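Novice: Okay, got some structures for you below.
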Structure I
Amino acid sequence: MGILDIFAGKKKSKSVIGVDIGSSSLKVVQLRREGGTAVLENYGELALGPYAGSEVGTATNLSADKIAEALTDLLREVGITTTDAGISIPFSRSLLTLVELPRRDSAEEQKTIISLEARKYIPVPVTEVQLDWFIVPEPLPEGAEQSRKVKVLLVAVHNDELALLQSVITAAKLDASFYEIEIFSTIRSVVDEPVKPVMVLDIGASATKVYVVERGVVAVSHNIRGGGQDMTRAISAAHNLAMPTAELQKKEFGLGTGATSYDRATIEGVFSRIFEEAKRVMVQYETAHNKAVSALMLTGGGGVTKDLAVYAKTFFSVDVRIADPFAKTAAPAFMRPVLSEIGPEFAVAVGLALRKLEELE
């Protein structure tokens, strides 16, 4: 556990929840452990637009009180029966950077080096953030000498963001034992490749996160402006539709059968820009590390766009998959088609709940 873990020291129940606080919606997933299996008990989503006096599907910047109000409404409407929670930290409110630092044989010396050197890479005073780090595992070829450098993933979250989240959770009457940057939750729920690099494209409402995961660690991260709300607004303007109606139309038809040629062109236009930038990130990583990305995983709210994987394959020469985080949970067979369809939207919430279950072991 890292320094972002905040243990309340209270008795844990058998059921847990993962709470994903996004810019356009809240998502919650409730799991319980049966033997070695994570069992899905409940899940739900609530749009935040109306709480900001805006439309469904739009990104918001709400106060802690408003987020807590929406979260309380969601927990009540879904029928959540536990308060034991893991909470997401937005990628946009955090800093991730991969650096090379001197290697030390002693764990204590290594910790001291990292703590001192990290100050050079954080653009704000260290007193204003919570800092964590992960040493990136690097396999040593047989007969090769160990490098005197070590790769370290530095993670920083501003104290103001943690204070906001704590206010939300307190007001919503939840017991949160940790706050986790959403990237790590997504990796836990959708990336199973243990060795080869995998690129994840997390398509949010206003931005798309791109990151390459290697041996379970973020090797590269990048933010792209643009996401689901851009498509919704374009469809709304083209057909003079209210935003909620345009959002439903986007989700129902996407790039598949039933979409008008204009809507397909609109959605393709948004995704082509995102995919081109993501492709540049992929090529830069492959060139710098002399390694090929093995697969592309589509997740986030935009990941549910119909036939998106088919369109993505015209840009990327690797295996393209739609994330299915619910595959790591047990659920009735009749629910599988729905869970598979909505899975990309719940990758963070499932990943949080899975980590929360690990605390019970």
Structure II
Amino acid sequence: MSKPRMSRQEWAEKSAEKVAAAQAALAESVSTLVTGEDWMAYLAFQARLHNYSPNNIMLIARQHTKAFIDGRVPDPVPSFVAGFNTWKALGRPVDKGQHGYAVLAPVIGHRRSALDEDGHVRPLGKEGAAQPGETEERRKALYGFKVEHVFEVGQTSGEPVPDVPRPRLLAGEAPEGLGAAVMALIESRGFTVNTVPDAGSINGANGQTNWGAKSVVVRADMDDAAMVKTLIHEAGHCLLHVDPPGYYLRRPVKEVEAESVAFVVAAAHGMHTDDYSFPYVAGWAGGDDPAKAIQATQARVGQAARLIIEASPAPHETGGKVPGAAAAVEAARQARLEQVPTVDPLETGVGV
């Protein structure tokens, strides 16, 4: 017996309930970020899932941890994440009894407006139209969020996932090309990059960014990995703290953000992260609304880390994307298009 169809209002109410539940889970997850170790654990998830928004990383992390505790997935940290149909196209259907991880997907629409010769903008409703002398413009607009579901590779079975190149690094070694890519990114922001002989030249620090002189310096008496990590830290400053709102952040927050960017990029490239540490979260989040400050830092760190990872020619984590997923989904789409039923004209009585 089929279920009765929901009315549009019932569907909207059900959808709003799901979004509210996801947002409540997100708020609870943010509230658990208390210690420096908590923050580092979040960054480790971000290194694996850097293609997802910070909010969805938190949601996936929360649900994946529960799935691991319940014995539904084999690994404590997710690797590849995709939707039901994508896994099916890859020949790895979702296992029976598995539950998808709820994530928040933006609902994007278009807003229409009329622009006249003097630059005045007039909103157009559904039935509105531009008048003579006006030009109609359509702009993407965020209308809200809806809940969708994704599955981690451990919840699927079937064809093996294609291998991706993994960095093989010796102690003190940085991935080939990463340092040069980070340097080019810093220089593209108008900064110069140089080295100094030792920490004594820059007040005991490993590196230093001078916003006034638009210069970055890194001490030269470190191994390759340490120099590149320091360069990434300074790149975080150059990407996040030159212009508002990052420019006006307190110094402790700037340092947490830059070091977080370095951690995510290093972890995504398979570099050792044992030498990273972070202060007590409440100490740098502070203010009247620490949760809001934490989420703002998550967003900024994610944005900067993604820019650096995307610029890197070195092997690194896929950010949660399954290798070959786009090609598999397109192949499945083409196969559906080709499955056009053929009819024998003699059976239909249609003349040949």
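Derivation of every value follows stated rules applied to the coordinates shown; laboratory data play no part. The structure presented is a predicted model; accordingly, all values stated were derived computationally and were not measured. Cβ atoms are built from the backbone, for glycine too; each structure is taken alone.
Novice: Using the calculated result -13500 for helix-only ellipticity at 222 nm (-39500 (n - 2.57) for each DSSP H run of 4 or more, over all residues; to 500), pick out the matching structure from I, II.
Specialist: Only one of I, II returns -13500 for helix-only ellipticity at 222 nm (-39500 (n - 2.57) for each DSSP H run of 4 or more, over all residues; to 500), namely II.
Novice: Can I ask one more? A value of 0.00 was derived for FRET efficiency 1/(1 + (r/R0)^6) of positions 56 and 112 (r between Cβ atoms, R0 = 25 Å, to 0.05); which structure in I, II was it taken from?
Specialist: I
Novice: State the single structure among I, II that was used to calculate mean count of other Cβ atoms within 10 Å over residues 24-31, giving 25.1.
Specialist: The structure behind it is I.
Novice: Could I ask something else about it? P(r) over Cα pairs in 10 Å bins from 0, in percent was computed and gave 5, 23, 33, 26, 11, 2, 0; which structure, I, II, did it come from?
Specialist: Comparing all candidates, it corresponds to I.
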